[in-house]
Structure P
Amino acid sequence: MATACLATVVAALVEARRLRVARDTGLMDRPDVTVPMDVWWLVTQHVLVGVAEVLAVIELKEFFYDQLAGELHIIELAVSLGLLCPKAISSHQATFQRK
């Protein structure tokens with residue numbers, strides 16, 4: 001949870017920087033022009049989000065192994081995928097809807 005919060009803070013700082021660059025270059029009212037800012041500014045927040053997702057999956061597996069009886073461990077994969085796949089599908093659809 002702390003990693004996800006840190007990723008949100010980093011994303012807010014990067015967005016503030018992007019807005020400052022857009023304001024300084026006079027691009028605030030021109031949405032068709034790319035802001036002259038390096039793409040590497042996004043790496044930190046995406047790495048932190050990836051780490052947060054990995055930690056969440058690990059904790060989810062530990063939760064299921066702790067809470068489910070021995071013979072029900074088989075359904076852990078199905079339940080995990082049932083929780084994680086809608087997120088991946090919606091993210092994928094959002095990418096194509098923007099284009």
Structure Q
Amino acid sequence: MGARVAGESEPKNRLSMGDRARRITLLREAADLFGTARAAAALGIERRSFRAKLEASRGVAVHDLYAIADGLDRHAAAAAAHAAAIRDNLKDRKDTA
């Protein structure tokens with residue numbers, strides 16, 4: 001691979017700094033929504049490795065984003081089912097306390 005000529009853009013398979021930052025932000029927001037431990041588990045990594053991804057010490061790959069999205073979907077489905085169970089328990093209640 002030769003030296004890059006001035007004015008050439010980044011290679012096609014490289015992410016821009018903005019794209020890398022966006023991926024880290026998406027990962028951080030997922031951790032805010034369902035916790036660092038669950039986010040790390042969704043990626044199949046330890047919390048320490050997850051923190052390294054958030055600190056940009058390790059990259060965030062496309063498969064990481066798919067895995068975290070799937071984890072969020074599972075968490076959201078469990079939360080929705082629990083909310084429905086709570087409402088079901090309350091539907092015949094007449095008291096307000």
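Computed from the coordinates by the stated procedures, all read-outs in this text should not be read as laboratory data. Source: prediction; values computed, not measured. Cβ atoms are built from the backbone, for glycine too; each structure is taken alone.
By the measure FRET efficiency 1/(1 + (r/R0)^6) of positions 58 and 82 (r between Cβ atoms, R0 = 30 Å, to 0.05), tell me the structure among P, Q with the highest figure.
Biggest value here belongs to P.
On distance in nm of label points 7 Å out along Cα→Cβ at positions 42 and 74, which of the structures labelled P, Q is highest? Before the final figure, lay out the partial values.
Numbers: P: 4.3; Q: 1.0.
Of structures P, Q, the maximum of distance in nm of label points 7 Å out along Cα→Cβ at positions 42 and 74 occurs in P.
When helix-only ellipticity at 222 nm (-39500 (n - 2.57) for each DSSP H run of 4 or more, over all residues; to 500) is calculated, the result is -21500; to which of the structures P, Q does this value belong? Could you put the intermediate results ahead of the total?
On the way: P: -25500; Q: -21500.
Structure of origin is Q.
Quick one: relative contact order in percent (Cα under 8 Å, 6 or more apart) came out at 25 when computed from one of P, Q, so which one is it?
So the calculation was done on Q.
Which structure, out of P, Q, was Cα Rg over 2.2 N^0.38 Å calculated from, if the result is 1.52? Kindly include the intermediate steps, with their values, before the conclusion.
Values: P: 1.52; Q: 1.63.
Of the options listed, only P reproduces it.
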